[in-house]
Structures are given as C-alpha cells and as structure tokens.
Structure P
Amino acid sequence: MAARPIWRGQIRLALVSIPVELYPATRSGASIQFHQVHEPSGKRIKYEKVVPGIGPVDRDEIVKGYEVSKGHYVLLDPEEIESVKLESRKTLDLVQFVDDDDIDAMYFDKPYYVVPADDLAEEAYVVLRDALKAANKVGVGQLAMRGQEYVVALKPCGRGILLETLRYADEVHKSTGFFRDIGEAKPDPDLLDMASMLIERKAGEFDPADFHNRYVDALHELIEKKQKAKGEKIIEQPEEAPPKGSNVIDLMAALKKSLGDEKRAKAESRPKKAAARKTAAKKEPARKRA
C-alpha cells in the first residue's frame, strides 16, 4: 500500500457516511526515458521560464491565469483555486446504481483502491461491498481531487472496493464518424467458420503476467549495440507491410494455413511417450495371433 493516500473523505449512501482513503491501483510500467541533447557538445538541453521582453523569471512570480480575451488574463492564486467550494472534494455521494456492463469500457479511465479509514468505518464498508456484490451493481457518483471533478464507479474487488474514474461524454469520440464507410455486406460463411475455429483454438483465460513490453526490450538491445558500435548509426530494418487496400493475401488460404500451423504445433508439442504407447498397442494383436 502507498505511504500516503491521494484522497481522504467519505462515501455517502443516503444517511450513511463511510470514512475512506484512496490509493492508486496502478503504476508506471517499464519505459525508456530519452532526453534532448545538444549533439555537438553532448550536453543536455535545459528549459527556462521566459517572459518576452523581460527574460528568465522566478518560479515564485508565476501564477495561473485564464485568458478572457487576446492577451488579457484573470490571475488566480493557488489559495483562491483551493478555496472553491465543492462538496465532492470531501464526499463521494453515490447517486445511482447500474449494471457493470451498462458502462462502456471506453469510459473507464483509471482505477484506485478504496480502503476504510479506520476500524470504526470497516463494518459499514463491508456492508456496502457485499450489498454491491449481491445486487451485481456498480455505484456511480462524482469526486473532486487533484484540481478536477470526476465521474466515478464503485464496485467490489475481492475483500475490498475498487473505484474507477470515468471519462465524461464530451471526452469520447462517437464511433459513427470512423465506421460510416464500412459496408453492410455479410462475410462468406466458410471464411467465418474458419475464423471462428481459429478463435476457438486460441481461446483461454487472460493473464497479464503473460505479456511484457517488447518495445522497451528492443530499445535496450539497440542501446547496447550503439554502445558497442561507438556511436555509429544503427538502423533496424522493419518488416514490410502489404500496401493498404491490396489483395495480395488470399484470405481463405491465409486462414487455412493458420489452422494447419496450429495443428502442426499441437502435434509437435505432444509427448513422444504417447506416440510410443500407440505403436505398442497396434503391435499387440499381432502377438496374440502368433
């Protein structure tokens, strides 16, 4: 658990208030951080806060401003912004309960663990968790933190509760503009059957531990090669993709080959002992006849 919660407040369900704390449920994954470097000198580039006609300025002299017209700003101190009265800064009021699958996946943004603030809050916390679980519902409300108010969804998560921030409707593009040019023709039934077979063969349970960031690994390899090459340029040749819209791939042939490759892979992965047992079983009747 993180040393400090990112939000402290209460969940309110009608007249019941449950003191809770919020902790991030995710962290940044593996990545490579690049810096901008001045090539002739090999030194890192720095950035300064500069005012045109004045030059570099002190950080203490910088405040937030909202542009009301070209070149004219309303200036706000951090204390003024912090003083904005919003009940959701300290209280998450559950105003609606919906089915989990009622919320489209594209609206989910970031997950947080909700933890009871103390032992006294635990009883009401457990009641809320189990009530959501029994009803198979998700609690929806609004929560203000880090200078923003979010729509949030609350749902059971093992022995605890998970809170997920949601995107607002105006933050999500409508799909119709992207899919309008796709025709309404039905696919060939044979092609559909083969694709379904391929999907069925690769079906399984998702385990996030099965995946890792291969791009980061490749960049590490490139950096090692660059070090050994003592600065010489190294260009990895990417695989050429077929031109967009071309018919160079026969879909039926590609699906057949994919299914054939799957069969061969399974046959090769079978233990040899099993094959030996089958051979022995075929020879047994011959011995009996003898």
Structure Q
Amino acid sequence: MNQEPPVAITLPVPDAEGIYTFPDDLVRAHQEWTDHLVGRHRAHDHRTIELMAPHDGHPYFIERRLPAGRPVLAIEPHHDDFALSASGTFLAHPRPLTVATVFTRSTSVHPALENAYTTEAAVSDLRDREGAAALAPLAATRVLLDHKDADPPYQPYSQDRLERITSELREVVDAHPDAELLAPAAVTRHPDHLLVHEAAVRLGCRWFWEDLAFWSTYALAGCDQHLFRARTGPALIPELVDISDVILDKATVLRMHGSQMYPARKMYRPIRHAWTTAADLLSGTGTYAERFYRTESP
C-alpha cells in the first residue's frame, strides 16, 4: 500500500544550480513528512512505526508495509545494497521479502567514526544493525552469510570463493523454492558486486537492480558504463519503477542504512540519481524512479 505525502509537502527536485540546494530541500521535506507521521503515531495509528538510527539513536517514523504477492529473495553483497538500490520499489509495491547478505564482516566505516568503531567486530555490528533497521518497515527476513568484504586496493575475486559462495547461496535458494530471485546487476566493477552477480546468474536469477552503493565512485565513469555494456550486451533489458510516492520514506530507509554518514546530506545521492532516472519513465509523470534489468525471454 502506497502512503502518499500530504499535499502540503512539496517533493524536492534538484535545482538549476545542480547539487547545491537540493539536499537541504530534501531534508526539509523529509522533516515535514516525519512530523506528519509523528502525529499519526501519537494518534495511535498502529501502521506507523518508530525506527532508531543505529549510530546516534535518532528516532524516525515510517509506515510498516503489508507484503502481498509472490515472495522475493534478494541477494545483496553488503548490508546497504538492497536499501540503496531497490527499497523504493518495495516500499511502493511490498512483497514478502527475504534478503540474503553475503559480505557481513567489514572494517569499512566512515572516516569520521574510525575512532569510535576500531575493530572488525564493532564495524560489522554497526552495519548489521543498520541493515536490520533499513529492512524493518518491509517486514523482511534476513539471512547472513558471514563473509568478509573486499579490502582496497581491489583485486579480482577468486574462482574458489565464487564456488563457495554460490554453494552457500544455493542452499538459501533451495529453502525458498517459490521466491523470485533479485540481485545486483554489477554496474560497478567492485569485486563483491561482480561475484554476487555471477553467483546469482548461476542460480538462475533473471531480475537485477542497478547498483547504487558505488555509483558516485565508479559507475558514473564512461569506462565503467562501457564495461557494463560490454559484459552484458543485449542480455539485460532495463525497466523503471516509479517511486515518487514513497521517496520520502526511502529517505528514512537511507537514514537507517547510513546512520554513520557524516554529514547526513551525503546519503542523498541515490535520491538525486532517482530523479535523473525518472526522466526515462515512459509515462513522463514520475519525479523519481529506480532502474532494474531483466534478462531476455527465451
């Protein structure tokens, strides 16, 4: 069920100057939407739930979704990948969801917090709590595979590791025989994304999201776009999902996954990208969209 922002809240769009005022406009619109949900929560609307940002404990509110339809098994490389790339679609069209996260151990934390999270266990715990909070509104089940993510400078993944992870994921897939598989398209050249994409293809996955976790680092580069097209050719057909009605709820999800981000405005790049993506919607009426890919029909 979609919960549209009230008419009084104007959805922000990037301005003529580019990146300079859009994050502030989005923060203001998101705060207005949060205030509206706080009022509903205080009026004992039990569909509205409270979320706590894992790093700083700041409260946010969002409407819990009621999943329906065919189950989905989403396979993500890291705790943030589904939230960044596909959560808007599932906020707008909730389905029974299981998210399998492959690389759940990490030492990667925002530089501003390196003194607060000094060990792999501490970083991994924070990212685990961020992942759980981001998926809470979708009533998702989580499966954690307990692999360590790649450390820079990045190197190609080994075939042995691919085989091992594919085998582990096959057990997860076999436990969800009715689920539709969803995985990253691996638009970027990050080895964790490439490995999970290849494993998902081997498992019969035919539906992929456009990776946004490293979009600003890798995928904007012309060489990465060329490599993606060269690797996939005509095999992946793009499709867009309008997420305009839930974009402020996606901002809340991003606050959960990115509770460590500093300053907070840095976490809004995926929403700016969703505005750019919406330009390709055939309807021409959407303001924000997420891009997916499907393989060609036989």
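None of the figures in this text is laboratory data; all of them are computed from the coordinates on show. Fair warning: this is a prediction, and the values are worked out from it, not measured in the lab. Cβ atoms are built from the backbone, for glycine too; each structure is taken alone.
Thinking only about FRET efficiency 1/(1 + (r/R0)^6) of positions 30 and 94 (r between Cβ atoms, R0 = 30 Å, to 0.05), which of P, Q has the largest value? Could you put the intermediate results ahead of the total?
Values: P: 0.25; Q: 0.90.
Evaluating FRET efficiency 1/(1 + (r/R0)^6) of positions 30 and 94 (r between Cβ atoms, R0 = 30 Å, to 0.05) on every structure, the highest lands on Q.
Taking 30.0, 108 as the value of Rg and Dmax of the Cα atoms in Å derived from one of the structures shown (P, Q), identify that structure. All intermediate terms of the calculation are to be shown ahead of the outcome.
On the way: P: 30.0, 108; Q: 18.5, 55.
Value 30.0, 108 for Rg and Dmax of the Cα atoms in Å corresponds to P out of P, Q.
Using relative contact order in percent (Cα under 8 Å, 6 or more apart), single out the structure from P, Q with the greatest value.
Working: P: 15; Q: 23.
Across P, Q, relative contact order in percent (Cα under 8 Å, 6 or more apart) peaks for Q.
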### With Kirkwood radius over Cα pairs in Å, for residues 54-157 alone derived as 17.3, matching label from P, Q
P
